[in-house]
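Listed next: structures, encoded as structure tokens.
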Structure 1
Amino acid sequence: MSLTRLTPPSAEPVSLAEAKARLRISGDAHDDTINHWIAAARERVERDTGRALLAQTWLERRDRWDGDGRMLAFGTQFRLLKPPLIALEAVTTYDADGTPSDFDPAAFFVDTLAEPGRIALKPDTVWPQPGRRAGGIEIRFRCGYGDQGEDVPPPLREAILQLVVAMAGDGAQAALPPVAGSLILPYRSMKL
């Protein structure tokens, strides 16, 4: 299994103006550095929570549907990584000679309200099976809280600001501030 981000978010959850206000910086001499800190802080929060904060597109490549505990309901549902799920964009399988077969996302029930999101078989259907043994299934999906910074929950936005402040004080190697850790804790993926 591999997971690759195809389309990064088009913006950041925290604006340059918000970060500068928190840092009490008024000039623009450090804007590039602050923008870098914001992006690094978002990536840290996404990594620590296992979530996508702003809308982005991911591609998961799999050998088969089962095998890693993500099949549910007697094999009729499959959990996707990177909550929250916005949409299923495509499912493609490859036969033994590498020929792709695309399946319409409408062929699946897409549950964007579940945590994490999931896709389910519609009645009288089966999971499309690959002919290729390695990487024969590709699932492209869109995830995140939305397209705007304001769509991201306030605790996650505050955690980013806390990290930016820490980076300004301790450099890019700043540890996760305890306040930021407590803010993201409810959003972390639980692994059983």
Structure 2
Amino acid sequence: MTNIEKLKQDIVFKETLSGQDMTFHSTWGIFSPKAIDKGTIMLLDYLDINPDDNCLDLGCGYGPIGLTLAKLAPQGETTLVDKDFMAIEYSKKNADINNIKNCDIKLSNGMQHIRDKKFDYVVSNVPAKVGSEMMTIMLTDIYKQLNPGGKIYVVTITGLRRYIERNFKEIFGNYKKLKQGKQYTVAMARKEP
């Protein structure tokens, strides 16, 4: 087998996230293809999901956050969206491999193709280069689609923490920093009932 043929094979690894053992397949060109990134691991440590919550993983990549949410909320439905078709393909593959049935995986630019859904939790490892216009659109749409009392949790590079704080306060009226490290910050906001 040539080196190119090896590079084209799926990258496969096992990981335990929030107490859930899973196997992941990924490929080059998708965010953090060889291992779960530290920001995602930090984010998952701060979630408090109920078994019947309806969750959204916005920008799901190959599915580590969303599939973990689906396992933590087996009586709810978790929606995973990404604008990258390869991310969607691998999220679907990983849902099958891990026998996760309570999820809906869709290609969508932000909330654009899931406007008919309501959520208790929205979770995202926000890309550093999402852009202020897209961030405003996404947060406004998330606010509209969160159930009363619903929460949004994000992890960002620490350099974006003030930007997220301003946007959460402007759109949700509140902001809570859960953890700030050198590289990443986890924050949340709540849609008041």
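Where a number appears in this text, it was derived from the coordinates with a stated rule and is not lab data. On a predicted model such as this, the values are computed, not experimentally measured, just so you know. Cβ atoms are built from the backbone, for glycine too; each structure is taken alone.
Data for the structure
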quantity	calculated
Top of 1, 2 by Rg/Rh (Cα atoms, Kirkwood Rh), largest first	1
Comparison of 1, 2 by relative contact order in percent (Cα under 8 Å, 6 or more apart) - largest value held by	1
Comparison of 1, 2 - label where distance in nm of label points 7 Å out along Cα→Cβ at positions 48 and 128 is highest	1
